[in-house]
1. Using the calculated result 2.8 for distance in nm of label points 7 Å out along Cα→Cβ at positions 62 and 94, pick out the matching structure from P, Q.
2. Can you say which of P, Q returns 24, 15, 12 when semi-axes √(5λ) of the Cα gyration tensor in Å, for residues 46-141 alone is computed?
3. Of the structures labelled P, Q, one was used to calculate distance in nm of label points 7 Å out along Cα→Cβ at positions 262 and 318, giving 2.7. Name it.
4. To which of P, Q does the computed value -3500 (helix-only ellipticity at 222 nm (-39500 (n - 2.57) for each DSSP H run of 4 or more, over all residues; to 500)) belong?
5. Between P, Q, which one scores greatest on FRET efficiency 1/(1 + (r/R0)^6) of positions 118 and 294 (r between Cβ atoms, R0 = 30 Å, to 0.05)?
6. Please compute distance in nm of label points 7 Å out along Cα→Cβ at positions 78 and 342 for structures P, Q and give me the label with the greatest value.
7. Please state which of the structures P, Q yields 10 when relative contact order in percent (Cα under 8 Å, 6 or more apart) is computed from it.
8. One of P, Q was used to compute distance in nm of label points 7 Å out along Cα→Cβ at positions 158 and 366, and the answer was 1.1. Which one was it?
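Values quoted throughout were computed directly from the atomic coordinates according to the rules given, and no laboratory measurement underlies them. Quantities reported herein were computed from a predicted structural model and do not represent experimental measurements. Cβ atoms are built from the backbone, for glycine too; each structure is taken alone.
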Structure P
Amino acid sequence: MARRRFHSKNKALTLRRVGLLALGALLLAGVVWGIAALVREKDSFGAVAELPFGRDAVYAFTGKGFYYIQGENLVYHDLEDSDKAKTMKLGATDVVMRASSAQTALYSGSNVQILGVSETIDAGGAVLAMRCGATHTAVMRQDASGAVAVLVYDEAGAFIDMIDQGRELLLDCGLRETSTGDVLWTLMLDSSGSVPVNTITTYTYEVDGGGTPRASMSGVITVQGQLVERVVFTQKSIFIAGTSHLIRCDAGVSGEAYRLLTYGYRLADYSTAGANPLFVYAAREEEGTASRVKLYGAAEGDIALATAREVYLPEGTLSFFAAGGKLYAVTRDALYAFGAAGEALASYPLGFACTGAEKLDEKRVLVTTEGASRLISLK
């Protein structure tokens, strides 16, 4: 007699239940992992802090905090110590502020106020620009005759030097902080000949053994056949961004090391904190926010090892900048990071609706929302 095989319905049901439970466990694990990944993704770009001023406020960043105008007052907000907050009454509210790691100054019309100095400085003409160093403030002003000059003041507000434009046109100036003192640079243009001639001159302001400040011309660089638009200093190099080339010169030496062709593009931003300085160029025909950029990782030697890398920015990019040797792009709801070679590294949800962004230094970015400002500290 043939044996009949019996199948347990309960056993089949049990196996089915085990399968469902296992599937559920996997799904739950996936959800937990996804949430954890999302949290890591949100936090991985750095920290976000609310700032006490709105997106339209006039402000200056010192590296440790912000000075900003609130009504008729100048307010200081320290990022680490709230006890250092202070408020000062302003004589005028239509002011421009500039700051360095050690000094902050304001100007309006012909008046200059260095914070910590009781007296207001009369520059003797309309102030066109101002730069702050470690112990000096450089003021570029135009007098009633139309002549432009750079006036240099020390940290006590004392006038110590003046650089006249002469027959050339004074276009720009800057102060670089070094371990031995401030270095002032000026950019002048001579357009009287058949080709434009740009002259970049550096002046060193050091304090001698007796405590007396000494000013001396320390270098002269000449660039012909194009217009110089920006000058970038590193410890080893002076990079000159012209209308057709990016030129590298050795710091302290007036000779040119090499040049890279950048015709049709303009220098939009740069970072000096990576393995090599990173320069971000945008097409000149693109006004406002660019849709694509070129990256140059410029070597600080005698030979140009840089290769231009083209990067297409994410759709809806509001702002882009270079920081920490990387390229960043900001959209309404995300922050995108690219390597120096143009490779996409990551994208991070912001968690708020962004309306704009401005790089403050190599690690910090000010972003704005509707009516508010936030500080992102990049990792």
Structure Q
Amino acid sequence: MAGFGWRWSEGVQRILHFNTQFASLGGVEAVLRAHHERDAGQDIDSRFVAFWEKPAEGWPRCRFLDFARSTSVRAARRRVADACAGFAPALSVHHTLWGQPYWGDLDPAPRRLLFLHSDVPGLAGRLAARMPGMDAVLAVSDALLSRAREAAPTWESDRFARIHYPVFAPGFARTEPGAPDGRRIVLGYAGRLSREQKRVERFVELAARLDARAIPWRLELLGDGEERAALEKALPDRARVVFHGRQSGDAYWRIVDGWDAIVFTSDYEGTPIALLEAMSRGVLPVHPRLGSGGDDYAARLDAALVYQPGDMEGMAGAIAEMAAWPAGRWMEARARAWALMAPHDGAAYLRAFRNHATAVVAMPVRHEPAARRWGFPADRLTFAQWEWIAGLRPGGK
């Protein structure tokens, strides 16, 4: 596997990003692709390593390592080393908490930034294990930033920073949206069609709950994933449930512009970019009360937009209440949404990211040397075997 190669230029910051995915659906991946497309305009030479993704064309500065559960640690380490060869970054940015025990000693950057995008199960334990290998933290919500501070109470305050997720709006305005006012309410979902985290199978129950309330509705799903076939079978009425697949550019935005609300059925989230993009167009979120960012935005628009996680009857009740709102309440909530989106301007995000990266590069190194590894023969074990071993330990999973 070829390394990156690089040519040094005066004033250009070299940054290496690590994540599990790059080209697939997801908010983190969308942020990474925004960096890939726009970092040169910020005098940043950015490169990307995606661990668990097969090679995808059209991304010349990204290395796809194609890990699988059957991949041995030894083979994975070789791929990481080969991918990083020839690039001397001033900073590495870790967009995932996965993997550092396997390959953290191969990180070529002198300073390391942990970018927290989302809450995940077991976050406190993962942070406690990973923070010693980092120099600073960037988080997309105050809740996540607080969790990071709890994991590193002795760190200096300037090593923690909050950043607003970016929204790169299209070049056309949305036609002035109205209120449902008797017509069917149009609900949208944008993201992976997966059971893990997203719990999209709950849309089947939601549909039944809305029907029981005699609420006219339409559900449009933007995205793809392993649950699509099951959803298409369980929700066969194409007049009421539309599968748009994966869309991008103007086609994506024009679909979003047709929604009244964007709905989330997740078990855990951070601050979903799809939520922010929808709010920037006046689409209101209905979000579970997860305490991780997205629900805070929804509650600031209207308290009725937040429901208890997993409670599809409560979610149907929130949607029924929205459908009955007078036009004035819709206008007020949309006005609040547009005001809240002002700090999420894409250009402002890029400037803030570069400023923080520059500050971290100037900080004294804080991360601890990588722990001594077992090496051979342990590295001959696969990720699946290590997962099994971890499951044998109390709290191992």
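1. On the way: P: 2.8; Q: 2.1.
The value was obtained from structure P.
2. Numbers: P: 24, 15, 12; Q: 22, 16, 14.
Answer for the origin of the read-out: P.
3. On the way: P: 2.7; Q: 1.4.
The value was obtained from structure P.
4. Working: P: -3500; Q: -10500.
Structure of origin is P.
5. Working: P: 0.05; Q: 1.00.
Ranking P, Q on FRET efficiency 1/(1 + (r/R0)^6) of positions 118 and 294 (r between Cβ atoms, R0 = 30 Å, to 0.05), first place is Q.
6. Values: P: 4.7; Q: 5.6.
Looking at the calculated values, the largest one is Q.
7. Numbers: P: 10; Q: 18.
The read-out comes from structure P.
8. Details: P: 3.3; Q: 1.1.
The read-out was computed on structure Q.
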